[in-house]
1. Identify the structure, out of P, Q, from whose coordinates helix-only ellipticity at 222 nm (-39500 (n - 2.57) for each DSSP H run of 4 or more, over all residues; to 500) was calculated to give -1500.
2. Among the shown structures P, Q, from which was the value 12.8 of mean count of other Cβ atoms within 10 Å over residues 17-24 calculated?
3. Cα extents along the principal axes in Å, for residues 65-168 alone computed as 74, 35, 25: which structure among P, Q?
4. Assuming -1.27 is log10 I(q)/I(0) by the Debye sum over Cα atoms at q = 0.16 Å⁻¹ as calculated from a single structure, say which of P, Q it is.
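Please treat every number below as a calculation from the coordinates, not as lab data. Note that the structure is a prediction, hence the values are computed from the model and not measured. Cβ atoms are built from the backbone, for glycine too; each structure is taken alone.
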Structure P
Amino acid sequence: MSIKLKHCLTSQVTKFNPESRGFDIAGQFDSLVHPIFPIGMPQLSIFLGFEGLDRNTNFEMRINSPSDELLSSGELPVPRDMFGHGKKVVNIEKFIISERGAYTIDILEKTATGLNFLMTETLFTTSYPPKRQFRDGEVEAILASKEKIIRSIKSDFKPVDLETGVKLQLSLDVNEPLQEGHILFPKDDKLTLEGKEYDLTGLRREIEWMFGRPIPEKKSENKEVATEEAK
């Protein structure tokens, strides 16, 4: 019987549960939509479940980026149970998701004669938010509305790989005055900081979905005054 990968689950946390003899998986995902890359994860957890094992087996794993850059690799000793199954949890601390696309894992079996390639599986896929298509007259209606709705967004942009950032402003009305300390959102969605270029396409898309929504009301703080009775 050939070795098969029955389960390949990515999550934020995977822990062995001694009571159930199973695994508790929290924050499981197979796709990630985010406006900015790169982003950092405190931990990437991968649960692998094999079947068709005829012995305790040593594997080698290789995790690849969408551009086929090797991000992580290592040995995976997997013990076989009485049913020919085997399970393994891989935890990678401070995992950086640097680009959009499919992140994959290669599984190779370690044999006496060398490595035997078995399979490639997709761990998860990343993407920008979808692009908003404004209907005819929708922009004009938002700008002309008397309601308290969002027409301009100010956003702090600080890449995870830099110590400093900038304040950006994107307005539905191109004639909206620029707030002090901010810069206009670049028209081509490209921003260069400290010699590095960042693609802000996803951030623009996220902001554009906010236009026309009600402005969130600020929650008032109810201050409780403690009083003492005179004795």
Structure Q
Amino acid sequence: MSILYTQDGLSFLVRHVITRQVYFTGFIPQSELSDEPIEEILQAFPERPAHIILLVSFHNSTLLPTEFSAQSQQWTQKILGAPANFSSVSSKLGMEVLSCVSEKELRLTQVEGIQVQHFWLSQMEVLQPKQGEELWVHVMGTTMLILAAKAGKWTLTNSFPCGDEQEFIYHLGNVVEQLGYDRATMKLEISGYAAAAFKDFIAPYFGDVSLFKSKKWAQISSALQGWDPVEYAPLLRL
């Protein structure tokens, strides 16, 4: 089972670890989440999934190389507004995310028997940047994640507000401009909420825009109807 927590809600899916066939998906809006949403979801299954990973999209975060890690997180107060109380490390990337979160959000990460990882690191680990300029954008309702790479190396990972198309193109355009990417030749992949509409809106301004393709990452059961795999891209990539 893979679970993604964001400020918009909690999405999850269940699939076979070998065949990667997806059997079940769901989404709970933030307004309907209980005090213990992870346990509530798990109780709905007659048998606990063999492997459970929780991705947490904590936006008040900073990303740094693990070699810069310090025993005390007091220094993060200048960046986050308060000392970090959550840490997620990727040995594969040699990177660490430090976050300042609420007590309620912190309790989400303390469920026994699940693997917890920050959303940013999870996507950086599975995506494989190639030569050239590339961007991946995932829209989560009121926020979006932008990952950028050039010549096979990551250049930017951050979350931005995304309440509508204008806000979407404003932040995306700023990232592209600041990185100096060529809009005519760079590759841009979009996933998430209303991804197709966002793609159509920005297509005139970029030369190579595509939607997330689920076939590359998973087998979708024919029994699943009425759901959009593009919205579950981060979980399908795991």
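1. Structure P accounts for this read-out.
2. Q
3. For Cα extents along the principal axes in Å, for residues 65-168 alone, the value 74, 35, 25 is produced by structure P.
4. It was calculated from structure Q.
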